[in-house]
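K.L.:
These are the structures, in structure tokens.
Just so it is clear, none of the values below were taken in a lab; they were calculated from the coordinates. Nothing here was measured: the structure is a model prediction, and the numbers come from that model. Cβ atoms are built from the backbone, for glycine too; each structure is taken alone.
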Structure 1
Amino acid sequence: MTVTRFAPSPTGWIHIGNLRAALFNYAIARQQGGTFILRIDDTDPVRSREEYVEGIREDLTWLGLHWDREERQSARSAAYEAALRRLAEAGRAYECFETPVELDLKRKKQLSMGRPPVYDRAALRLSEEEKARLRAERPSHWRFRLDPGRIEWEDGILGPISIDAESVSDPVLRKEDGQWLYTFASSVDDAEMGVTDIVRGADHVTNTATQIQIIRALGAEPPRFAHHSLLTGPQGEGLSKRLGTLSLRDLRARGVEPMAVLSLMARLGSSDPVELRDSVEEIVAGFRLGSFGAAPTKFDAEDLWPLTRAAIARKGADAVDPVLAAAGVPEALRPAFWAALRENLSTMAEAADWWAILSRGGVGIAAEEDRAFVAEALSRLPDPPYGPETWAEWTGALREATGRKGRALFQPLRRLVTGRDAGPDMAALMPLLQVKPSLREAGL
């Protein structure tokens, strides 16, 4: 059975870059009728926060990416301890005693000599007496001993990958303070949870090489790996400084629709065109991992807004009824209100703004040269209620009386009623108007 996972660290809010891994793994699991695991990578007790864990759940739920089960790495320390013992007994894990300062000096020396900064395995040359002495002086950390040779796999996006194990340092499994490192904890989890497919960012390629050896050393078969390209800004610039404003939490607060986010991210960087979908099921059905390329993928947050407007316009009245109710729109008026507004909203929050205009009035504005015309218009408009024919009758009478036509006739009236230069069809708005229009300013 296909098993995938999304393993975010709860050290911040999920951003648009994280979403690609979540969505790709989710789509693969659902296409195969498999299992999608939400695995919280909370092995860092200092930086991990429970509010971020809850934020991860909220963001995935908002998008409609529902997981089959949740795991917490902080609850699996015993499993990691057992796996470390097995590797140590097999000669694949070994204890090290260098301090961070000593390791940094080694790296600098190697770089100054033109050599790659690969750990020299000095700890393997220590005698048992030397190890005992060092244990009494300082805490130790543990590393995995990589086998020499090339580590190869067929990547689902990048194609054939081959990495020389001797060009990579033996990965640290557990730090001096007892913290489990991502490379190890993730490998143990993937092996024990039966994960079959993993999609993640291209910055994990080297991690994948070492994890393949760790998983095999644990007696399991490595998953199928695929590494998607990293996102850049619209001009090819890095997104690292902007990720705080590209969190899913922030996009949601700004009114971006979940289907706009999913529709864009399910196709961005692929050979398939971006098309707005109406459901997560449609997103999954149209997802093709093989359509994605290796080149950096340009992301522009502005592309989310046309998709958001289109997603809103597609919503039926039943789908938005709770929002309209919360905005105060009377139940009897909601179908007509939604029919008039649905193609004119940039975010659903704007529905409440429009109902405030229609129910309270007093938002009208007028240019100085239009004030006499607006006064005439107000004198010819009765008090509500208004009907479907009110706009045509009102503008027709004003055309006859003033000689105005076209934009000179209609634009001042739109601004008088709504206080805006653009918006829904006025004939559809007038029956929804609860008060007679008036200017925001005193005087008329």
Structure 2
Amino acid sequence: MSHFGVVAPAFYSHFQAFQALASALIDRGHRVTFFQQADARRWLTDPRVGFHTLGAVSHPPGSLADVLRRAATSNNPLRLRGVIRDLCATTRMLCRELPQALTQSRIDTLLCDQMEAAGGLVAEALDVPFISVACALPVNREPGIALAVMPFAYGTDERSRRLYEGSQRVYDWLMQPLRDVIRAACREFAIEPRDALHQCLSPYAQISQTIAGFDLPRQQLPATFHAVGPLRTPEHQAPGEWVIDPARPFIFASLGTLQGGRMDMFRQIAKACARLDAQLMVAHCGGLDPAQQARLKRGGATWVVDFAPQQWVLDRADAVVTHGGLNTVMDAIKARTPVLVMPIGFDQPGVAARVSHAGVGLNLSRRARAPRIHDALARLLDHPLEPLHRLAAQLDQAGGTQRAADIIETVVRTGRPVCAETLP
């Protein structure tokens, strides 16, 4: 039996993916403990998963709410600096407190989110094997592929290459504060210098929630990269009292846990669906108050809920409108449901570019008004389903949570890098 530690940023969707993986490993006889600030503990619903609180002084209870509010506005250039400062503060805290916490807890293997550099840095400093997990789009870089946070369509011409390279320089300039934190940690731990997230990934195994057919055409992923598809636990939430009329289109709209309070976007989506005479279910993830929910119903929404059993709903939807969260898009592909992406921040522009490239949907600006949303949804209702069927078949073969657990156990058993072609 191994004792795994989980190091992930304090975001709901990341914790849910790691919790699915943790539950699968616990089912196999292992122990799993998450290491993060106190406020993140509420997202763990499996009572078998352990939690070790860090950052009692720098990240005290109640402080995460402001961080999440800033993260929800990361698309605003004037507020991006604050989001980067929060990221740096968490990485700095984890680098300071993780070594002692991991030693005290007798962690023998780390599961590290690609979006948090501290996990890989501390693991190397302690000589602990670690596995990198990409809950969002992979941060792995290679020439000819735009960074995951960029909205650019895929192209092989010289103009596209210059655009990718220029945007990467801008990104690296913006992320200088994190580079400084990573460099300082490397000096403190006496390990090889690094500058960015993509240089802090595991040499043992890297696990991604994507599949090859959804990503852009990559040529230089490491041999230890494993695209396993979504990390999920079976849905236990019971369907509501929803009677869906099969004679009318059924649209599902969700902007995720961070963006669920964007009332104006939901209003435009509701107006568009009313023009289509479509049934609309809005899942706001707790972001709207009762008065706003009532206004959405008056404006064209059929159902307005905080959370919905997403896979159940997507299996029945004719189209989904999303901010481009990778979880929602992967679930839509599994359900063979066309996607309209209205990206807001983080890797969502990159997800939108991949949705278009893979032919599984369309994308619009988050500022699009009801007429444009109406036209896009009308197109999606007649969208060819062959690309969705093809990618859904890849998802079915990818292995998901159990495949990821197999890879992790192989690393533990062998103590060596695990290449994709060596696994059955």
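K.L.:
Can you rank 1, 2 by mean count of other Cβ atoms within 10 Å over residues 5-12 and just name the one with the largest value?
P.N.:
Working: 1: 20.9; 2: 24.0.
Max of mean count of other Cβ atoms within 10 Å over residues 5-12: 2.
K.L.:
Identify the structure, out of 1, 2, from whose coordinates distance in nm of label points 7 Å out along Cα→Cβ at positions 77 and 269 was calculated to give 3.5.
P.N.:
Checking each candidate, the match is 1.
K.L.:
Taking 0.95 as the value of FRET efficiency 1/(1 + (r/R0)^6) of positions 109 and 229 (r between Cβ atoms, R0 = 35 Å, to 0.05) derived from one of the structures shown (1, 2), identify that structure.
P.N.:
Value 0.95 for FRET efficiency 1/(1 + (r/R0)^6) of positions 109 and 229 (r between Cβ atoms, R0 = 35 Å, to 0.05) corresponds to 2 out of 1, 2.
K.L.:
Just checking, which of 1, 2 has the largest value of relative contact order in percent (Cα under 8 Å, 6 or more apart)?
P.N.:
2
K.L.:
Right, here's the next one. Supply the structure label, taken from 1, 2, corresponding to Rg and Dmax of the Cα atoms in Å, for residues 93-204 alone with the calculated value 16.5, 49.
P.N.:
1
K.L.:
Also: I have 20, 39, 23, 13, 4, 0 for P(r) over Cα pairs in 20 Å bins from 0, in percent, calculated from one of the structures 1, 2. Which structure is it?
P.N.:
On the way: 1: 20, 39, 23, 13, 4, 0; 2: 26, 59, 15, 0.
Label of the originating structure: 1.
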